[in-house]
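Engineer: Structures follow.
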Structure I
Amino acid sequence: MSTLSKEQLRAIVYYEFLQGQSVAEATANIHAAFKEDVLSRWTVNRFFNRFQSGDISFEDQPRSGRPSVLNDDDIREALKCNPNASTRELSMKLACCQTTIVRHLEALGYRKVVSTWVPHELHPFQLAARVSVSQSLLLRPHRKDLFRQLVTGDESWVLYVNHTRKKSWLPRGEPPPKEPKPNLHEKKVLLCCWWDMKGILYWELLPSGHTVTAQVYASQLQKLADKIGEKRGKRDQTTLLHDNARPHVAKLTQAKIDELGWEVLPHPPYSPDLAPSDYHLFRALKAHLREKRFNDQSELQTDIAQFFDAQPPEFWAAGIESLVDRWTYVVDHDGEYVVD
């Protein structure tokens, strides 16, 4: 920690000013010399402005009258005009120091956040469709029976090498550890799976380089139907919840669903937040796979099978039952995405 007085530090700032340095350069030079942030850039800028006006005194200027009072409404109005404003910008706009701004923001309950990614920019008609479908599903009678007979499924890419960058605490000035950037074409395979409130019904990994077509999907649905017959009995009613991907809505797929005698639960377009596999199962699976590396598809398949087998009944039930809260959120928020 520096033992220099305020006057001495200001004299150093004046030296940087005389050398023709910019505010940023002066601040960086001072920090480099003392190995710590002894002066903020805002403070250096304030003294540069004073020196430019001809005032080269290093003492604090006398203050007259009562100190200015920062009005909370002024902060709210400034943030309304520019929600992305920094504390430095707010301090300059409202003529007070940054620490005062920070203190008031904390007292008002504000926090700096990064915008949240959403799957798609929804147009008004898409928002309306989400509300309409969610309302109809909330009003549907015999919800327990619906959830008992519901089967949901989807596809997701899984990687052989699962990279995750982590933050590390390091001494000031020490460079961060290096990590190779993931290859855009890293080896991966497509996981296809279907499940209900009790657990996994059917799943498979497609061969490397293969994707789902209508023909593939129709064949998978027949295999799924066979598994449902084994576990539930062939007379049990099945309601299928899947998204609107092309293979899922193709004529061949629809013909197979009609042949099986299944009902398809309505699902609004661009709504992964209303698909249990997306918001529940795949999220948990990706967390399980984090930092893992697999040499071949067999190793990956074994690990995924162990993950599915390890999940308790409550895990599967929670994924289905949370649909109610999500439908309600969509209705209450005019179709906006559920943000987790």
Structure II
Amino acid sequence: MRTNDDASREALKLTLDAMSKGEIWDRERNGFYRYATQRDWSAPHFEKMLEDNGRLLSTYPDFYLLTGDARYLNTAYGIRDSLLRDLFDQAFLGSVDADSKEVDKRIFTYWNGIASSAFVKLFEVSGERKDLDPAIKATDTILDTLYRKGEGVLHTEDRAGIKLLSDQVWFAGSLLDLYRVMGESRYLESANDIIESTLREFRWAENGLFFDSIAEEDLGFLSEKIWKIDDNSRLSRILINLSLITGEEDYLNEAEELLKRMSAEYEQYGIFSAPLGSAIDKYLRLVHIVIFGEKEELERISQDVLGVFEPNKTLEIIDTSLNPTRITDLGLSDKSGGVCMQTWLMYDP
């Protein structure tokens, strides 16, 4: 979707169409089942997972922006309705059982980060506040219950003290997404704090990659250092965003080093290394867009920019009446509103 490659676009279109038309899509209650047992997306396993639907809720709006085909946006609306009906209560819930249809009511930080980011994406496309409110509610719930300042976020309430790398990077990313569309500094500050604790606690000294922190006494595979390319790639994107927003070059240097280390070991992941390619593309084509002005001006301008398909953009929306110093920090005039875009091309042959 970044290169305008027709073959890639057709492959994605084929997949998204086949899924939404196949039996893996719940035609009565909307949303996607966990997986299909046949190659034509038939004979599904009827469990519904927050993680799966959250990821797809980001994908279908993106493809709508790319193609202008309303079918993909309508599919996203169906996923939204399914999640809010079956898997939402103060925050997003885990899953719907395949047989009993009972809901796993645990709140997993990792999956809430995925779902909250997806609802922010849907809001950017639809412009409807009702698509943003669930992300705000879920995020604030986790900040109130599972976030520990200076220590990161817990995995879930019933796992005493357990923190996973996935929780940190996906929830921090959703905080930055909310900051992007709302401009509330508390989201930026919490994301920054979580990433600082992640850099301290989850880095493995031997190779500089990031792993889950597992106690030495744990047995079996839990004690092995298996790095996840998805989480590390997500972390590198967050570091890039934080660098552009805060002006801290150390974050960009961290991202560059992490991308280099992953690039030396990615081949074992095959097609699952796609998130690394996306992160490298962002690093090579940095786009920082700042929308600034007072409230009425922001409402007029921001929706046009939010709805533009630009996967690499780091976006800030700044209410100059509430945060005038941010404009000064960026070297912009606070006399009037507008859009400022800075582009950096990072290329070292």
Structure III
Amino acid sequence: MPKSLNSPVALFISALILVVSISSCNMSTESTPESKAPEGDSTTMELNRLTDAIVKNPDKSGPYLSRARYYLRKDQFNEALQDVNKAITVDEKNAEVYITLSDVYLYSGKTQRALDALKKAGTLEPKLARIDVKTAKLYLTMSDYKQTFNFLRSALKKDPDNAEAFFISGLANEEMGDTTKAIESYQMAVLRDQSYYDALKQLGILFSIRKDKLAIDYLRNAAQLRPEQPEPLYILGMHYQDNGEADKSLSVYNEILQIDSGFKLAWYNKGYVQMVYKHDYRMATESFSRAISLDAGYVEAWYNRGYAFELLGDKKNAKKNYDEVLRISVNNDKAIQGLNRLDAMN
């Protein structure tokens, strides 16, 4: 029996590690994606409120920094820089001003200036561990691991319970290929902050790669912290799938779809499990169809739906799907092989 397209488990987890490593090292602007103001009138209202605060307190740096962070969230770097510069003229001895300035420079792609701003902040607040952690994060984006660990050690001397420092250490070790040390660092982060979502998720990923059942608890805990985000559950579903526990994986994918019926990866994986593990080819075609309805260019879903039709003996529909794969992805080897198999049946 020819193989379907590769299971998405290992590929997704490898990609996710890279994404988390990069995104977690972006300098914080004291906000999260969930805290962004919605578009439209509420956005205008937020900006007006921030501007009013400046008008009422023109001699304080805080309102300028708040509006600068707002502009950063909107990728309006020039406006953010203008507000930070105004904050400097108001309070040039405030370390928070230079910390925010480093964020502006980093998001603007000016790494050295971001480092210089953090250095200035460090001279103003030499005991503030957060500055060392932010500096370590910045060096990690540059893959300068020596400096990353230097600043993390400095941060932990000042604040031995700094969970973020241990988390960044985990990311650095993971990038360097030392997953054992990465796990130890993430566990230290969780020990200090049991609600550290990113650390719990990374532990779930790494233990899943090791096929260790500890992944289940870590991913469940992460999912409980952010029930609106399906990612930890998706990794959990893949953990079960990769370990041959088809029923458990299907249960988790259905759980995801209760949260977000438009999560195409859950539909795709559901179809994959139905086809490869349960041999329920008809149900698999329906799940792949749902994935395709959400993403018409989903090559893997088109191919595997075609393959499920082939396994059902429905050569006509199998050919339609393989042809669509070739329309989207010219010279796709899997689709060509599928069409050749169909020709050999005639």
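Bear in mind that the values in this text are calculations on the coordinates, not laboratory data. Note that this is a predicted model, so its numbers are computed, not measured. Cβ atoms are built from the backbone, for glycine too; each structure is taken alone.
Engineer: Out of I, II, III, which structure matches 6, 20, 23, 22, 16, 9, 3, 1, 0 when P(r) over Cα pairs in 10 Å bins from 0, in percent is calculated?
Structural biologist: Details: I: 4, 17, 21, 17, 12, 13, 10, 5, 1, 0; II: 5, 23, 34, 27, 9, 1, 0; III: 6, 20, 23, 22, 16, 9, 3, 1, 0.
Among I, II, III, the structure yielding 6, 20, 23, 22, 16, 9, 3, 1, 0 for P(r) over Cα pairs in 10 Å bins from 0, in percent is III.
Engineer: Which structure, out of I, II, III, was helix-only ellipticity at 222 nm (-39500 (n - 2.57) for each DSSP H run of 4 or more, over all residues; to 500) calculated from, if the result is -24000?
Structural biologist: III
Engineer: From which structure (I, II, III) was distance in nm of label points 7 Å out along Cα→Cβ at positions 176 and 200 calculated, if the value obtained is 3.5?
Structural biologist: Corresponding structure: I.
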